[in-house]
Every structure is written in structure tokens, then in C-alpha cells.
1. State the single structure among P, Q, R that was used to calculate log10 I(q)/I(0) by the Debye sum over Cα atoms at q = 0.11, 0.13 Å⁻¹, for residues 76-171 alone, giving -0.42, -0.57.
2. Out of P, Q, R, which structure matches 27 when relative contact order in percent (Cα under 8 Å, 6 or more apart) is calculated?
3. Of the structures labelled P, Q, R, one was used to calculate helix-only ellipticity at 222 nm (-39500 (n - 2.57) for each DSSP H run of 4 or more, over all residues; to 500), giving -8000. Name it.
4. To which of P, Q, R does the computed value 1.8 (distance in nm of label points 7 Å out along Cα→Cβ at positions 84 and 116) belong?
5. Tell me which of P, Q, R gives 0.98 when you compute Rg/Rh (Cα atoms, Kirkwood Rh).
Structure P
Amino acid sequence: MALYALSDLHLSLSADKPMDIFGENWRDHDEKIKNNWINKIKEEDTILIAGDISWSMNMEEGIKELQWVNDLPGRKIFVKGNHDYWWTGITKLNNLYDHMNFIQNNYFIYEDYAICGTRGWIIPYGDNSTEHNKKIYNRELIRLKLSLDSAKKNGFKKIIVMLHYPPTNDKFQNTEIIDMLKEYEVEKVVYGHLHGPSLKRLFQGNIDGIEYIVTSADYLDFNPIKILD
């Protein structure tokens, strides 16, 4: 049994959205993901998927991508990405599949860890410090706190957090999200969202006692990364 992570699958089984416009490495990326996944992940393993699962705009289309992921080995735990417009009510999502779990104000268990998280948002500073961004960012802070509080209330001391957006900005400044991660003594944080040139300079590794792990599919060459044995 092991814990893996991979984000930004960007599946488009229901839409004509060729990802190779973002780079030749994205050509047939769904087949790369599938082959790497099958060769590495066993049924008893768990994989964290930190958002941007599908390009679908509604659940009627998105169910095809969810079924595609469900058919792969292992248990899957998700947070929402900025492109996951198909994401519906959390109760409905968590009733769809036996081995697929969706986080929104809640958490799930992996061995003695609580898996918490939320989507996150653009850090509101500089040109990004708009009222719109502040509103969404503050809502995401609340959702992360609700997730962490629910785990702490039930006695979990070991916590892994999933975010879609990075927890900091391009200057790697301290943020309210990072303060919260420290306050709750989070052990590991997985996040994605970044692609292309953004992957050349990353907030990752052990920083102030928290391990930050970038899991964007193209960064990992479409190959899930093991984060716990």
C-alpha cells in the first residue's frame, strides 16, 4: 500500500481540446497517464489528484472523464481545480463511486493521515489584488480551515493538504494559507496548476518544516509520484 499524487490530468474525452497546443509533450497525454498509472499503481494504493481533472463544462460530459479515472487502479482523492466546471454538489459527487473521494470542507483518511484540502486561488497581491480575487481567496481560506478543523476535531495529528493553486505567489511571499498550514502542523502539501515556464522556478521541498510537492502532470512527465510508502 502506498500514497501517490498527480494533478492536472486535463482530460477531454467529451470535447475537442487537444493539449499539445501547450507543448509537444502533451500529445496523447491521456495515454501516457494511463500507461504510467497502470504500470505503477496497484488496487490497494491511493492517489491524490489536486484538481483540473477534466475540461468538461457540466456533469453530463464530465462523467466520462470520471469513469475513465475510476477504471484505473487504486483509490482516488480529489480537490477541485479552476477548470473543473463540471464539479457539482459534494454529496452527489461522493455518492458516485465507491473508491473515489471528493474534498470540500471535509477530509478523508489514509492510514493514520487525514487528507485535507481545497482548491485555493490566486494570491491577491499587486495587480492580482482585486476585490474579485480577494473574495474568492478568502472563501478558499474558510474552506481549508473547515477541512483542517474537521480532521483535528477527530484527533488527527498527521495531516496532508491538497491544493490546486500554489500556496504562495511568484515572489514566494508568506501568505495566510502558509500561516494556516503551519498553525495546523501540516506535514505535506501537494499542489499543481503550474505549467510551462512557471515550472522553472517552484515553491517546493522542505520549507519551514512542511514538504511542498508539485504534482502538475507535465512536470512529472505524466507519471504519478510516490509521496508515502
Structure Q
Amino acid sequence: MTKPAKRHALTTRLWHWSNLVAVVILFMSGLTISNAHRYLYWGEWGFEAKDAWLAVPRFPDWMTIPGYYSLAVARDWHILAAWLFALTLLFGWIAMLLNRHFKRDIATRREEWRPANIKADVAAHLKLDFEHGKGKYNFLQKITYGLVLGVILPGMVLTGIAISPGMEPSFGWMVDLMGGRQSARSFHFIFAALLFAFFVIHVLLVILSGPVWQLRSMITGRDAR
């Protein structure tokens, strides 16, 4: 009997599941923090609803950590998960560079940017054909994973540092670079919203492409279809 081909390295699987735990805790505790002040602003200051560019809905307790309103407890959970999130992201990038996973599977080639190739890639996705193209991932998957790993996740970490009161003495320059503390908070929310959108689409595509073998391969590392 032929042994199933290897699909995901151990380092990829460790990062994937630890990152999932961190993201879930960050989101649920972040909803409690959002409930403390639901308005987002641009610039350095912002207090009144009339000055906000967005009013975030109030989230019910069943969606939050803790399951009741406590800003102090939520911040403790958020900081704990943020450390796990940042360290696993650093671990993931080091592993991807060392084992050449990024260069081999995620980095795009010049020919993939040709309009005809992009059109064919979009058409294949619309037909729910996710296994087209050469290599482990197709063009749209490479672009998506590249943006998540290289922009959204690091953006979450950097904006999170910028809005953390204890970090301000050392990272005030980062706050200034983002246009002020309230701007950094708005960017943090935007990155979180983009990450949530990716999560929903990712789960939907896993369901459409076969959840059993996808989960099995992310647990065992083998492509056992």
C-alpha cells in the first residue's frame, strides 16, 4: 500500500493550530474590549460619538471572553493570547524561510501575474476547482496567504503594540507613524476585520473542498484522499 504523500510539515501544523487558539481568544476578548468603547476615530484623540468614523455594534456576552463584561479580565486574556500570537507568527516565518515553504509554495512567479492566467484562476475558483495550477497552491491562494502572513498578521501585532499603554514609552514613534493612537486603534480593528473575513472564507472553502481530508491532512500532515 502506497504511503500518502506529505502535504503539511510539522512546523506548519504546529503554527496553524496554536495560531487558531490564539486568534479565537484574541477575538473573543477583543469583543469585550470593543464593548468598553464602541467608537473608532482617526488621529490622536477621540471621545464623542459625533467624531467617530465607525460605531461598532455591541457584542453579546456569549461571544466574549469572559462571558460577562469585565474590561480588566478581557485585557488579561488579550495580552496572554497576544504573546502566543506574536511568538507563533515569528516561529512560523522562521520555519517557512528555513524549510523554503514560503519560496516553494507561497511566493508567486512572474508568469502567474499574466492576465490570462489570473482570469483562468478566477474561473476555476468559480467552478469550485481548487486543485488547479502547478504546485501546492494556485495563484489566488498564494496571494491570499501572502497577504495574511505578510500584511494582516504582522499588522495585528504592530497595531496592537502601538495601542498598548505599557508599550507607549518605547514605541511612541510607531503611534506617530500610524497617525496617532486612535488611528492605530482603527487600523487594529481593520486588520482584525480582514482576518475575520479570511477566517470565514477559509472555513467555507475547506467545507466545499472536503473538510474530512483537509482536517486529517492538517493533523497528520499526509494527503490521504
Structure R
Amino acid sequence: METIALAEVAAVLADPSRATMCLVLLDGRAWTVGELAKAAGIALSTASEHVTRLVGAGFVVRVKQGRASYVRIANPRVAELIEHLAQHAEHRPVTGLKASVRARRLGFARTCYDHLAGELGVALRDGMLATGLVGTTDGLALTPRGRVVLADLGVPVAAGRRPLLRDCLDWTERRDHLAGALPAALLDRAVDAGWVARDGHRAIRVLPAAGEPFAALGVDLDALGGVPAP
């Protein structure tokens, strides 16, 4: 029975169009079927059929917002599965200038579902631990000082069913970055405040305004080479 179930899951992602859709959805945002069709280079009707297959397999869910309908990854567990499969695929040798540039951008900073990953994501974890914003006495936990700093930066810290903080192994750095409700809120705030920008294909571009807020989080962006000249 487990063999059959595994084969069924593999079959869902075996189609290149469905695999492309899942990869673009890894940026954590909700996409329209039309946007997914454009990303996969297929007709809208075909994309709709693929989305129905993905919904049936539990990979994605449909979200209604007024008259608009969107598609997003079903949950963080599904996102991690796709991320790990992408990790396996990325282990193949990179060929060509375009692929090499994309690999470097993803290696420096990217989204891992709804939080920061890559060199920047790992540096954020290291920085928040080094400055005492996050403690590890009883697992990862936000400290009182961390709550003050995040409040000053306008990052909401909301309790809920989802863990606030947890480790997530970064496949390019092979070290942990931070996942959970708090890193997701931090990424949202960073995008809204103009500290970073989504640069397509999950890459994250660091903007000049990021220097001060990331320094407050213990990250020296100049040392990482991530802050462009004004």
C-alpha cells in the first residue's frame, strides 16, 4: 500500500507543467490559474486541469478573495516536500551562464515557502542568536529583547497553532535557517517595507533600505555583499 501511495504522489509531480507550478508556488504567495499557466507556458484550460489534479492530491488549495480565485501550497509540510525534491534536482551540475547566475542568486537569498533561506537566511538565524533575540534554552524561542526589537521593526509576533520558530535545513548552505510563523511575518514585513524585493524564481533581492533593520537583527549585510550601492 505504501508503494502504491508513493507512486501516486510521484506521478503528480512527474508532469513538467505541474512540477513548474509547484516550484513557482514555493515563493509562498497565492497565484491565479492564469499566472500559473503563463509560468508553465501552457493554455489556461490545461493549467486548470493540472490545478484540479494538484488539489485532489493535496498539494495545493484554492483560495477565494472576493470574485478572484487563487491557488497556493496547501501547507508548510507540502512546501518542505517540494523544497527537498528541488534540492535533489539542484544537485545536478549547473551549465550555462544564465543557470549559473540564477543558482548564485538563489544561493544568496531566496524564499523557502514563506521565509528567508540561502546565505541571508542562515545569517539571520546566526545574527538573532548571537544578539540574544532568539534563545535555545528549551528549543528555539523568542526572547523578551527579541520581542522589543521586532516590535520596533513593525514585525507582528502572533501566537497560533503554527510554531513561532523552528529550524529548517538550508540545502545550499547545509546549515539551519529559521522557519515558522515569525520568519514568515518577518519576510512579509521586509517586502512591504521595501527592505527586500521578490526577484522572480524565488530569488530575493536585498535593497538599500535593508541595512539598518537587518543590522538590528544581527546581520551585517555589507559583510555578506548583499547591499547594492545607493
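Please treat every number below as a calculation from the coordinates, not as lab data. Note that this is a predicted model, so its numbers are computed, not measured. Cβ atoms are built from the backbone, for glycine too; each structure is taken alone.
1. Of the structures listed, the value fits R.
2. Computing relative contact order in percent (Cα under 8 Å, 6 or more apart) on every structure in P, Q, R gives 27 only for Q.
3. P
4. The structure behind it is P.
5. R
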